[in-house]
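Got some structures for you, see below.
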Structure P
Amino acid sequence: MSQKHVAVLMGGFSSERPVSLASGKECADALERAGYRVTRVDVDRDVANTLRELKPDVAFNALHGPYGEDGTIQGVLEFLSIPYTHSGVLASALAMDKKLAKIVAKAAGIPVAESRVMDRRDFTSAHPMKPPYVVKPVAEGSSFGVVIVKENQPHPPQIFSSPEWTYGEKVMVERYVPGRDLTCTVMGDVALAVTDVVPQGHDFYDYDAKYAEGGSNHILPAEISPFIYQKVRTLALTAHQAIGCRGVSRSDFRYDDSFSENGELVWLEINTQPGMTPTSLAPEMAAHAGHSFEEFVSWMVEDATCCR
């Protein structure tokens with residue numbers, strides 16, 4: 001087995017630090033089982049010097065959120081000429097910005113929900129669109145800061161004008177699409193299975209539903225019509241390619257089949273650094289396709305390059 005030296009980058013200083021630490025531990029453990037020499041790196045602002053000293057053959061990016069998923073760490077790795085996993089600078093930055101990602105997706109023929117980006121203080125007195133709608137940070141992950149405004153709510157939530165809001169000055173207001181949460185992982189140039197994510201005890205697939213034990217039920221493969229199943233796979237691969245992603249990505253969708261079997265399918269976003277925790281979706285879909293967790297992370301290491 002390869003004795004490549006792999007630096008697993010984890011932690012960091014975004015709001016998704018705990019998730020990244022969990023992802024990083026799982027990946028590092030699996031890579032060691034697969035025979036790689038692994039160094040765990042809890043990323044801080046001196047990470048460039050740390051990597052210069054380590055001189056790894058590959059950097060496995062297990063970071064989530066700002067600085068790890070938005071092109072920042074990718075730029076550092078390009079500068080240091082260290083091959084790395086997942087998407088490159090441009091695709092990472094583009095996917096992290098929900099507004100720009102939706103523009104590219106729509107231009108590629110992918111259906112998206114109507115939305116607008118606003119300053120968070122500009123809609124505290126009147127609804128920016130007819131409820132129900134969703135408000136989300138423009139550049140966060142793991143459902144941090146997501147608020148669903150229901151149909152009978154008389155005024156917008158006041159949290160957006162509060163000092164307690166820590167997710168940036170710009171927010172996306174998006175038409176609420178009822179129905180199911182569907183998701184599909186892309187591995188290289190192959191769209192894997194489609195999962196129907198059913199939150200347990202939560203209004204939507206929020207942080208706790210994602211990462212708490214028993215927070216959601218994953219129906220894999222999703223019990224939907226063959227037409228919609230294949231359409232999700234096609235759109236996930238289209239988004240991956242249009243945005244310029246590399247390695248592994250995961251696209252999330254909403255599917256409303258309340259009025260017909262084919263219903264309305266809407267693309268929400270693409271994740272260039274899908275979670276790799278014990279409750280994460282991408283490893284489940286890889287396993288369904290016949291790839292053990294060790295094989296999955298090893299494939300990412302062998303796929304690593306610069307100039308991604």
Structure Q
Amino acid sequence: METDHSAAGRPADPAGDRSFSELNDRHRHELRVHCYRMLGSFEDAEDLVQETFLRAWRRRDDLELVENVRAWLYRIATNACLDAIKAKGRRVHELESFRDIPWLEPYPDVQMAPADNPHAAVVERETIELTFLAVLQLLPPRQRAALILRDVLAWPVGDVGGLLELSTAAVNSALQRARATLREHHPIEQRETWTAASPSADERAVLDRYIRAYEAGDTSATLALLAEDVRVTMPPAPFLFEGRDAIMGLAERARSTGTWRLVATSANRQPAAACYLQDPDTGQFRAFKLDVLRTAGPSIAEITTFGDKHFPAFGLPQVLA
């Protein structure tokens with residue numbers, strides 16, 4: 001009979017429980033970002049972090065033998081993600097726009113690891129913004145893991161190979177192919193200015209103008225903020241709108257829908273607006289959608305619209321006071 005290493009199969013150990021809980025708290029934020037990069041879904045990342053700690057709990061006897069606990073947890077998390085990718089089929093084979101990734105979800109900046117957390121991985125804009133996440137979904141699972149572990153987390157090639165059960169040559173080959181895909185779909189010239197840890201003052205100014213125009217129902221002012229080749233997608237809906245003419249109908253529809261109030265926030269190190277629509281019966285402004293913006297100078301180059309289910313994770317109310 002297989003030995004039961006679950007919590008139910010062992011005597012209670014309050015001190016051990018507290019120690020393990022502290023370990024969870026110390027690494028939860030960065031492991032969630034890691035799982036998010038692997039799967040592109042905030043909800044899946046939450047689930048995979050829980051799965052990671054469940055697997056770690058079952059193997060907690062190994063803790064005394066592990067020199068680098070953080071690396072041990074990353075190994076468990078990466079393998080849990082690889083299992084989930086295989087089970088869910090979370091990979092795209094063509095990427096025209098975000099509509100090709102119905103599971104894509106925003107990552108609330110308020111959920112990033114606290115700045116004073118000594119174990120928090122530095123999360124630069126380039127490695128968390130939506131376009132980078134989308135390109136990762138093109139990569140086969142082991143290429144994806146290799147790229148994240150080596151190029152984002154700076155793991156030695158040998159350690160990457162040990163986790164993925166690949167030779168050094170195989171890891172280098174996987175990295176070469178993954179980097180080529182990244183260069184093709186996410187060129188350096190598009191990324192070179194995206195190094196800020198949060199939206200810049202210029203981006204916040206664009207967001208402020210967007211909010212004012214939207215709340216005023218000023219379609220002309222809204223369209224004036226958009227780049228000529230602006231793109232709008234709405235994962236998981238399979239919609240793609242390109243160009244100002246295509247967006248005009250959306251802007252007019254929003255104006256005719258009712259009265260809006262928008263709250264500035266940020267997702268994936270990009271400016272975002274939480275949009276609330278007024279209930280004509282109660283007068284309350286209720287959560288409706290989240291617009292994540294990608295700017296190009298003074299213009300909005302892309303709007304990715306998500307539903308309101310993640311408002312609590314952003315610290316946003318369902319109803320504005």
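Details
- Which entry (P, Q) yields the derived value 25.6 for mean count of other Cβ atoms within 10 Å over residues 34-41: Q
- Label whose coordinates, when log10 I(q)/I(0) by the Debye sum over Cα atoms at q = 0.09, 0.11 Å⁻¹ is calculated, return -0.44, -0.66 (choices P, Q): P
- Which of P, Q yields 1.0 [distance in nm of label points 7 Å out along Cα→Cβ at positions 74 and 90, calculated]: P
- Label whose coordinates, when helix-only ellipticity at 222 nm (-39500 (n - 2.57) for each DSSP H run of 4 or more, over all residues; to 500) is calculated, return -9000 (choices P, Q): P
- When relative contact order in percent (Cα under 8 Å, 6 or more apart) is worked out for each of P, Q, structure P gives the greatest result.
- Computed 5.1 for distance in nm of label points 7 Å out along Cα→Cβ at positions 82 and 298 - originating structure among P, Q: Q
- For 1.5 (distance in nm of label points 7 Å out along Cα→Cβ at positions 266 and 290, calculated) the corresponding structure among P, Q: Q
Any read-out appearing in this document is the output of simple, stated calculations on the displayed coordinates, not a laboratory observation. A quick note: this is a predicted structure, and the numbers were derived from the prediction, not measured. Cβ atoms are built from the backbone, for glycine too; each structure is taken alone.
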